[in-house]
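Dropping the structures in below, format is structure tokens.
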Structure P
Amino acid sequence: MATLMSGFRAAAVALGIALALGSGAFAQDYPTKPIKIFVPAPAGGGTDILGRMVGEGISKALGQPVIIENRGGGSGMIAADMVLKSPADGYTLFMVYSGVLTVNQALFPNITYDPVKDFAPVAIFADVPNVLIVHNSLPVKSVAELVKLAKAKPGSLNYASSGNGVSNHLAMEQFKQLAGIDMVHVPYKGGAPAMTDLLGGQVQLMFNNLVEVIPHLKGGKIRALAVATPKRTPVLPDLPTVAESGVPGYEMQLWYGLVAPAGTPPAIVNKLNEVVHKMQEQTQVKAKLYTMGADPVSMSPAEFGALIKREGEKWSRVVKQAGIKPG
């Protein structure tokens, strides 16, 4: 019996070595055919532009065509379902914005996927900072002054968002919770009408992404108080973060990254992560991202996975405490 068990153990070890070697060899040969990247948004938007940037970089580095498959709708859940029905072989990837993996599970009770268990994190690519902006008629020039005014007049300030449950709505709800203030939410059907009413003074403040904010900062109708990211953005290096402006612990990242179906071989995941990381170091890629108001962000697959888990738990608390429902 001892001899038999010893034989089983030896066979198991040999099988494990063979599988490991096979996986490594598979990764060395990968890719041998076109790769498809699902983008959970229509063509032409920010998610699509970044997805095509990543696809072009992967194609150049690995020598295979990369096909972009736009599947918008359902807050990214339509595309997620299609990705998870595909083989976990490295030939189907998913270019996601943060909400698909960190907010949807809190907003939608009937969500069909687990963002932590069902996806293999590959690489985070870029962060588009949200900026806290106010109409110039509001007599505040810093986050501290805004908090002081809001506490002196609870419920008197109105803030705009692009809609219930979207990133800039969540950004302000987290700000309210951490600062201990009360403001009235005015949801719009998109960022453009919200920004129009802020410029016109119909609402007094909002968080909005840097891409939409920058063109208006020199117009004299709005002012930027702080950036929502944990570090200052190179695009506006003199603008402080919300956290350093008197709301410690505040952090809102609107990031974009690449994931794959769970079970994708780690060697392939690491290979793709290395390709994306090298692409981010290219001067022309950095310049294009900065032009868009985005910052390149680099993490290992494990670090990216930890971010997804941490952000999911945080936004679930924010959504629950604020009683947010999808718009």
Structure Q
Amino acid sequence: MSRHIFIDGQEGTTGLEIHERLRSRSDVTVLQIDPEKRKDEGARRELMARADLVILCLPDAAAEEAVALAPAGTRIIDASTAHRVAPGWVYGLPELAPEVRTAIAGATHVTNPGCYPTGMLLAVRPLVDAGVIPPFYPLTVHALSGYSGGGKKLIQAFADHDHSGKSPDWTVRTYALPLSHKHVPEMRVQGRLEFPPIFCPAVGHYYQGMLVSVPLHVRVLAQRVTPADVHAVLAKRFEGERFVKVLPLGGASTAPEGFLSPVACNGTNRVELLVSGNDEQILLSARLDNLGKGASGAAVQSLNLMLGLGEETGLTA
């Protein structure tokens, strides 16, 4: 029996990517809204009532309004930032902790993780749970994303510039300089940290793909550990996980000439974790597709769990 899905905001980058992952499946049917009625509350509410699951791909304020508009009991996945630390919402990252997958499967309201937090949390949370990183650790997160993560406006801005050297200042751009990026609250809450991390994101002149890096000073960790110890914690935590791969220690085989590419997971729902460093300093790195596991792939993974379908259905590891 095919399940009915309504994507509210299907015309946006994430909505289009989700639809692309669902359109060829026989176990789900995407309900279509008349383009002229995509902002009509009556038409949207009617489709929400018909749907087995609603996915919101809207700006934060519009997502909050959509939740209020939905009939009681409507099962919702919200891809916006609006509910990522809200009470009553399950954080949609099944690999975050052993109990999360079951919580997603039984949830009415699931909030999609942010792309940057996905990489950071999968690298950090197991070490917090294992007592390696203390909750009060002054965490710093550096990250680089393709410009597709910024939506239509940023995509167009980068499309207006090229690699010819005419606009070299658009090669890489650091942003969120006031240290108040909207992803920081979920990093703190879902990472079980007492203080918000310093988050330093940048966007590069390429379409998609992401690297998230977290440096650690061994001397101020809760335990005296080596890179091998940290690698062992992550390898044990994610053993058997289809969409999280812990790379060999040090990364020599995955970082040609010492350079780690941000695009190797593009087109997949995979996150790759790398541990490198020495006896005094450790570097955690996560690589993922910001449009895949960082957005649409994550939503489809939660959809599969919520509807009792195979978790990997429609997704590439």
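Taking Cα extents along the principal axes in Å, for residues 65-144 alone from the coordinates of each of P, Q, which one would give 44, 27, 20?
The read-out comes from structure Q.
For the set P, Q, ranking by distance in nm of label points 7 Å out along Cα→Cβ at positions 185 and 265 places P highest.
Each of the structures P, Q was assessed by relative contact order in percent (Cα under 8 Å, 6 or more apart); the largest value belongs to P.
Taking 60, 51, 35 as the value of Cα extents along the principal axes in Å derived from one of the structures shown (P, Q), identify that structure. That value comes from structure Q.
Mean count of other Cβ atoms within 10 Å over residues 105-112 computed as 19.9: which structure among P, Q?
For mean count of other Cβ atoms within 10 Å over residues 105-112, the value 19.9 is produced by structure Q.
One of P, Q was used to compute helix-only ellipticity at 222 nm (-39500 (n - 2.57) for each DSSP H run of 4 or more, over all residues; to 500), and the answer was -14500. Which one was it? Going through each structure in turn, the value belongs to P. The maximum of distance in nm of label points 7 Å out along Cα→Cβ at positions 49 and 177 over structures P, Q, that is, the highest value, falls on Q.
Values in this text are rule-based calculations from the coordinates and carry no lab data. Computed from a prediction, not measured in an experiment: that's the story for all the values here. Cβ atoms are built from the backbone, for glycine too; each structure is taken alone.
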